[in-house]
Structure 1
Amino acid sequence: MTPSPQCDLQGMWRNKLGSNVTLLALDMAGTFSGSYHTTMAATNKQILVSPLQGAQQHPGAKGQPTFSFTVQWQFTDSTTAFVGQCFMDHCRKEMLETMWLLWEKVPSRRDAWKATRVSTSVFTHIK
């Protein structure tokens with residue numbers, strides 16, 4: 001049986017909308033930091049590069065890891081949590097398959113129903 005290819009989270013990633021994620025090296029506990037530069041935002045404010053913090057499940061294991069990270073947007077009162085897995089296709093191209101949940105600040109609890117957005121995003125490794 002062939003071992004599964006190694007997928008490395010560290011580096012720069014881009015989705016089909018042109019947003020860029022930079023993930024820095026994992027520490028021994030599997031946590032990492034980085035930055036997110038989105039091209040999509042429902043705001044008239046200047047879009048700024050925003051910091052992220054995350055963790056990879058089982059950091060020493062080989063293969064295609066699961067991970068999560070949160071982005072604290074610097075230009076709006078919202079936070080987004082991403083969860084996903086790193087995959088390698090048959091051409092050894094690395095991809096991050098993610099699902100994300102954005103929570104936007106609302107004026108009151110009764111408005112909480114309109115605070116969330118959920119979707120998916122696929123990022124490819126930029127070498």
Structure 2
Amino acid sequence: MPIHKKPFLAALPPAPPPRLAADGPPPIRMAANENPLGPSPRAVAAVQAAINEIHRYPDAGGAALRYALATRNDLSPEHVMLGNGSDELIMLICHAMLSEGDEAVLAQGSFVSYARRIQT
């Protein structure tokens with residue numbers, strides 16, 4: 001079954017390919033979030049140190065990170081919450097604290113995702 005695009009999407013021209021340098025290294029593509037400085041030496045060292053464990057899934061609860069953050073900030077790990085950005089953390093807090101029929105106040109001009117109705 002063919003996939004049909006919406007007309008306005010089908011009318012868009014394809015993205016131009018990246019320009020290549022005639023000689024020398026390829027140009028840095030800032031729109032692709034490439035770092036013109038390359039990876040941090042500390043990041044390279046961390047990857048090299050972890051290379052023998054990359055076949056394992058990390059701790060989904062982030063226990064080591066929670067403990068390190070708690071220790072650094074003089075807290076207990078139970079006071080540290082991790083998430084995939086503020087959107088997820090706010091959504092988790094809303095699911096934990098709000099029940100059907102509850103209302104929450106949010107600032108005008110906030111992110112659209114915060115204004116959507118939260119299904120529990």
Structure 3
Amino acid sequence: MPRSERSPLLLAGLLATAGVAHFASPRPFDATIPRGLPGSPRTWTYASGAAELALAAGVALPRTRRVAALATAAFFVGVFPANVKMAVDWRHRPTPLKAAAIGRLPLQLPLVLWARNVARSGEGRA
């Protein structure tokens with residue numbers, strides 16, 4: 001399978017894994033939900049997990065790949081505040097945990113670009 005065909009499936013796998021994790025172990029995700037959002041953090045955790053699963057399915061299917069990949073790029077931008085909150089909240093944790101939380105911040109840009117690239121590779125396909 002050529003690399004260009006593997007990339008969407010890898011992105012779908014990443015999204016599916018993250019989505020399942022939101023349901024299998026929600027507490028760490030609850031802690032990243034910005035306090036200003038209405039409702040309970042668990043609701044947002046489950047909603048974002050469901051969104052990731054839906055995006056994974058959309059990216060995996062060639063017919064919906066372009067739109068789903070664009071939505072994935074927007075999703076990665078939208079969850080950035082949760083990553084910032086995590087980095088701020090974890091600033092006094094042991095160095096490896098603090099480094100992981102801070103390391104997530106610049107990781108968002110390649111994820112957004114990856115999703116955008118998958119969307120571009122899906123253009124003109126039905």
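What follows draws every value from the coordinates through simple rules; no lab data is involved. None of these values were measured; they are calculated from a predicted model.
Odds and ends about this structure:
- For helix-only ellipticity at 222 nm (-39500 (n - 2.57) for each DSSP H run of 4 or more, over all residues; to 500) computed as -26000, the structure of 1, 2, 3 it came from: 3
- Set 1, 2, 3, criterion relative contact order in percent (Cα under 8 Å, 6 or more apart): the highest-scoring structure is 3.
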